[in-house]
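Engineer: There are structures below to look over.
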Structure P
Amino acid sequence: MKKAQHADLIMGIVFVLFSAFWFYQASQFRRPEFGIGSGGYPQFVSAGLFILGIVLVIQSLVKGLPKWEYKLDKKALLRQFIFFAVTLVYVRFMRYAGFLLLTPLYLFFQCWFFGYRKYVLAGIISIGFTAGIWIVFRMIFFVMLPDFRLF
């Protein structure tokens, strides 16, 4: 239980910094003549995250922190780097390959990468989630997702 308090302290600080940054970013949105505008909801969520981050930091400090014991797990660090790199490639190539082509491949790779070995089910899940997301955004919300284009 004591080891989790380091994580609570670190995550509380991250939440505070993250929320302050996004509150500032949301305050840069154009303000309407009346109403809260497009920055109102992000500011509200950021303020809530800021408060909860402060509460998390205070709780972890009140309970007392144990002695810091940390060993760097190189294998886990490599896996996180690979996950981040593949996600970055996915986002970069989305413009060229399109959502419908690239997303099932990305989801299938992530299923395999995290150890899911039922390949047929992983393929069905990847295609199903992609189709579901596409239907919701394209047909219900009328939000255009990136399409495949050759040039």
Structure Q
Amino acid sequence: MITGLAHTALRVADVDTAVAWYHDVLGLTVLSPPYKMDGDEITRDMGELVPAPVVVKAAIVGVDGDGDRVIEVIEYPSVAVPDAPPPASVTRLGFTHVALVCDDLVATRRDLEAKGARFLVDGIADVAGLKTTWLADPWENVFILVEKVRRPDRPYFRQY
């Protein structure tokens, strides 16, 4: 029986660079610094998914106290990286974005813009009791920033 949600993994070309960006720009906490996994255990786990030799370099970023809901930043050093990732898009099939909750969307967007974050929309929308805005990281992963406006004490999907 499934009892909860754990992590979302984002593949990047360089874990160290990505972790620095997620920390320095988005302000996420590095909960587990970059580490490398190789050998029999990871091969048993991912050997049918990742070409041999199975090598994984990963780190965990997120918000302190948020439990298992974290972002795993992952690199496969033995797998070729395309010259450029596909452009940021929420219309392709599969995972489309990661949502991050903030307490003051206007201030958060201003801060991220000052740090060079690339926003995908011009402003901030008001929709279903939320304020939202969209950005992409340097690896074209899409994020939505969400501020719960109508009922801040409730989950974001219970704002109406």
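Engineer: Identify the structure, out of P, Q, from whose coordinates mean count of other Cβ atoms within 10 Å over residues 29-36 was calculated to give 9.2. Mind showing how you got there, number by number?
Structural biologist: Working: P: 9.2; Q: 13.8.
Attributed to the structure labelled P.
Engineer: Quick check on the output: 30, 18, 15 is semi-axes √(5λ) of the Cα gyration tensor in Å, derived from one of P, Q. Which one produced it?
Structural biologist: Values: P: 34, 28, 14; Q: 30, 18, 15.
Attributed to the structure labelled Q.
Engineer: So, one more: Starting from the value 1.00: which structure in P, Q was FRET efficiency 1/(1 + (r/R0)^6) of positions 61 and 117 (r between Cβ atoms, R0 = 30 Å, to 0.05) calculated from?
Structural biologist: Values: P: 0.10; Q: 1.00.
Clearly, the read-out refers to Q.
Engineer: Here's another thing I want to ask about it. Quick one: distance in nm of label points 7 Å out along Cα→Cβ at positions 53 and 133 came out at 2.6 when computed from one of P, Q, so which one is it? Intermediate values should be presented prior to the final figure.
Structural biologist: Working: P: 2.6; Q: 4.6.
Traced to structure P.
Engineer: Given a value of -24000 for helix-only ellipticity at 222 nm (-39500 (n - 2.57) for each DSSP H run of 4 or more, over all residues; to 500), point me to the structure among P, Q it was derived from.
Structural biologist: Details: P: -24000; Q: -5000.
Computing helix-only ellipticity at 222 nm (-39500 (n - 2.57) for each DSSP H run of 4 or more, over all residues; to 500) on every structure in P, Q gives -24000 only for P.
Here, each number is a calculation from the coordinates, and none is a lab measurement. Since the structure is predicted, the reported quantities are computational estimates derived from the model, not experimental observations. Cβ atoms are built from the backbone, for glycine too; each structure is taken alone.
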